Structure P
Amino acid sequence: MSIAEKILRTLVVYFFLLVGLRLAGKRELGQLNPFDLVVLLLLSNTVQNAIIGPDDTLTGGLIGASTLLVVNWIVVRFLYSHPGLDKIVEGESDCLIRDGEILYDNLKRETISLSELQLAARKQGIQNLKYVESAMLEVGGALTFVLKEPTEHEEHLQKILSRLETIAATQSELSGRLDELRPGSAH
């Protein structure tokens, strides 16, 4: 097989997978569960022969890998300089929680279960979704959360700090009065 054919085959597979993963949804890119991981691993093994054919030489592998890297570099830079086209290729972020309310239809469309959403929140240090003002599934598959301001935990801490300041002020005042009452202190 010629070098040109290896390059062409690599390009066809690259664009096929780019479209296929885009159609599969953002979840495939950032929120992998074991089933998604198995599919991606098998996919890479399945398309290997389509890229370099029966050529299992080091040169054949390097040609395929180099073509993938160069094409990806070109595509990323092209899309960066064409934001409108990038939006079509990448898609848009999807809101999963708005104003503290979970949008179950959007979770269903993105095939994200409530337990997966809760797990993603815990990974970011959020113990309960009741503290979340909004959550977005970003175009790259990442889940981002914005907390309600202030959270119940923050309100509780603020009350404690306020009480401690009151105690400190009272202690300071009492300490001053005790100094005045001590023998030998000037009035």
Structure Q
Amino acid sequence: MTATIIAVVGSKKSGKTTTIEALTRELVRRGFKVAAVKHVSEPDFTIDTKGKDTWRFAQAGARTVILASSNEVVIIEKTGLKDLSMDVILQKCEGNDVILLEGFKKSVGKNGGVHKIVVVKSAEETREAEKSFAPILAFTGSYSTQNLHSEIPYVDLFKEPGKLADIVEDAVKKKVQ
């Protein structure tokens, strides 16, 4: 089975991470294997720590640095998004049923193969999202879109955490059929 890809998009501090966290927890509880990929827009961001062994390996010229422990394996590839396509990133998530993307707004916008959950804080953000993203599975966030009479459902993540997972599960089932 090919994974179902869902991008959680929204403005800064809208609740994207909280949405992915709740959705991941519920999907895993239901037996799905979930991968999560976060787009970091800070240009000088690194997960590596200056002075540590892995940092020193990279400074010496290693393009790939792997840190392995009894609990996890971390692979640091010294390349950027300009050299790495979305397809390559998604290939690294093989073996999962659902891939949740945080951000990547420009990459996924109208890509029909990537479902969107849009986290909104206002009516204006909702209207802009309806123009910018397709297909949209649901809206969530601090602004309830219910009074806009949109055909796209609104889910209050704090009152109905399972409802968003139901919508994602339906999308996974449709892809399998």
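Coordinate-derived values only; no laboratory data. Since this is a predicted model, take the numbers as computed values, not measurements. Cβ atoms are built from the backbone, for glycine too; each structure is taken alone.
Remarks
- Origin of the value 21, where relative contact order in percent (Cα under 8 Å, 6 or more apart) was derived from one of P, Q: P
- Computing distance in nm of label points 7 Å out along Cα→Cβ at positions 43 and 99 across structures P, Q gives 3.7 for structure P.
- Origin of the value -9500, where helix-only ellipticity at 222 nm (-39500 (n - 2.57) for each DSSP H run of 4 or more, over all residues; to 500) was derived from one of P, Q: Q
- Structure from which 0.95 was derived, FRET efficiency 1/(1 + (r/R0)^6) of positions 19 and 107 (r between Cβ atoms, R0 = 30 Å, to 0.05), options P, Q: Q
- Which of P, Q leads on mean count of other Cβ atoms within 10 Å over residues 123-130, largest value: Q
- Origin of the value 1, 7, 16, 18, 18, 14, 11, 7, 4, 2, 1, 0, where P(r) over Cα pairs in 5 Å bins from 0, in percent was derived from one of P, Q: Q
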